[in-house]
Structure 1
Amino acid sequence: MFFVPMAIPFSKSPRYRSRYPDLAFGLTLISGCQNFSNPPGFDHLKRRLLRKMRKRETLTEITRRIEKYDRFFESFGFECPLPKHLKRTVNSGFPRYNLMVDAHFMAEMCAGILVAAADYDRFDGRLILDLAEEGEICRGMGNRERATKQGEIVFRDKTEIVCVLCQGADEKTRVMEDTRNVLFYAYAVPGIEGRYLREGLRVAADTMSEFGQGHIEWLEIF
């Protein structure tokens with residue numbers, strides 16, 4: 001199917017803006033991708049990025065940012081996955097799943113931020129960054145039922161919550177083998193500047209463009 005780029009259908013709700021007026025959020029859309037498992041040259045890129053992030057000064061800065069996410073998750077009673085991901089990456093390198101999932105991990109670890117990857121075509125209507133009410137029900141990966149806590153940061157489409165910052169993304173928008181238009185989105189938490197979201201999303205977008213044969217439609221920080 002021919003893909004026609006559209007204006008970014010995204011906004012922040014009034015209650016989100018009231019609670020977090022200066023908090024950044026990032027989006028990048030790459031169209032026409034192939035979700036290869038390990039394209040030629042991809043391992044070389046991983047090794048190059050890994051060497052860069054393992055440098056002492058860089059790793060110290062990444063660790064500090066991840067600690068800010070960890071404290072934010074703890075404030076809602078959840079464990080942040082980023083510290084474990086960082087330890088595993090430093091010790092064993094980037095994991096290998098498929099190109100889109102790998103690009104998401106690389107974006108997170110290289111910038112020290114939280115990123116999600118989604119099939120853009122599976123969203124239903126306009127996207128909005130919002131705060132949850134107590135006890136909203138959403139479906140996580142594997143269709144596991146989740147209940148939100150009051151004030152949690154959530155990402156919605158027209159019909160439902162598609163991601164809860166502290167609990168993860170949903171099954172509906174999960175990237176699949178047949179995903180062609182991939183949306184990476186990145187959350188900031190207090191203390192994380194928007195430039196780090198841009199840095200991480202640029203890693204994901206460039207990876208999908210070079211190795212997934214995709215076209216970067218846009219990369220925006222709001």
Structure 2
Amino acid sequence: MSRENSIDPKKWLVPLSLFTMFILWTQFQVSIFFLALFSLWIPIYFIGFPILLNKKWVKFEKEFALRFQKNDHKAMLEFYRAQWFLRRFAPRSEMLNKLALIYTAMKKYREAEQVLERALNLVPPSFRDRLYFNLANVKYELGKYDQAEQMYKALRKGSPYLRSVQTQLALIDLQRGVRVPEARKFLEKNKGNVSGVAKERIEEALKKSA
């Protein structure tokens with residue numbers, strides 16, 4: 001079930017707790033001291049827990065970036081699986097996106113595809129650009145050019161990925177053998193502005209179409 005169509009039970013926690021405290025006070029004559037202890041969960045859950053979660057997330061992202069730069073993908077996967085707290089309590093779509101990045105770096109594109117498709121069901125449409133872009137890249141690597149093209153073109157007009165999308169669409173044209181001169185000209189002009197996997201894709205595509 002997608003997040004935008006689901007009911008968030010958290011918004012009922014405080015009203016239900018207040019109602020429970022009222023029943024305990026009026027029907028069972030529970031002491032004020034006990035009720036005060038019972039109510040402590042509210043600041044712990046709504047203030048203390050988010051602080052702890054954010055602290056762990058920031059540390060995780062920093063360590064994830066460092067490990068990603070080292071290209072030790074197997075160790076990264078083990079590191080990810082060891083994050084039981086974040087996998088349980090952090091935004092599910094964010095954790096799945098991290099897992100998909102690991103699979104993509106390991107060239108396990110089918111696993112990455114499945115993970116990203118699961119992640120897309122957890123976020124509203126207005127927040128899907130990054131997941132859409134990453135999934136479209138995976139579709140490209142799998143040779144699913146029609147699906148990749150549709151996903152690239154489905155990105156919002158103000159998306160920060162539009163420049164990269166132009167590159168990917170040119171790559172798809174080369175793979176299909178259509179508009180080859182225009183695609184080659186665009187890629188030759190822009191290959192100096194990219195690095196990493198994107199640059200490898202461009203160089204490999206240009207070599208094949210030469």
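Values in this text are rule-based calculations from the coordinates and carry no lab data. None of these values were measured; they are calculated from a predicted model. Cβ atoms are built from the backbone, for glycine too; each structure is taken alone.
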Given 15.1 for mean projected area of the Cα convex hull in nm², calculated: source structure among 1, 2: 2
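For helix-only ellipticity at 222 nm (-39500 (n - 2.57) for each DSSP H run of 4 or more, over all residues; to 500), the calculated result is -11500, so let me know which of 1, 2 that is.
Only one of 1, 2 returns -11500 for helix-only ellipticity at 222 nm (-39500 (n - 2.57) for each DSSP H run of 4 or more, over all residues; to 500), namely 1.
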Between structures 1, 2, where is relative contact order in percent (Cα under 8 Å, 6 or more apart) highest? 1
Out of 1, 2, choose the structure whose coordinates give Cα Rg over 2.2 N^0.38 Å, for residues 75-162 alone equal to 1.09 when calculated. 2
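Supply the structure label, taken from 1, 2, corresponding to distance in nm of label points 7 Å out along Cα→Cβ at positions 51 and 187 with the calculated value 3.5. Mind dumping the intermediate values first?
Values: 1: 3.5; 2: 5.3.
Going through each structure in turn, the value belongs to 1.
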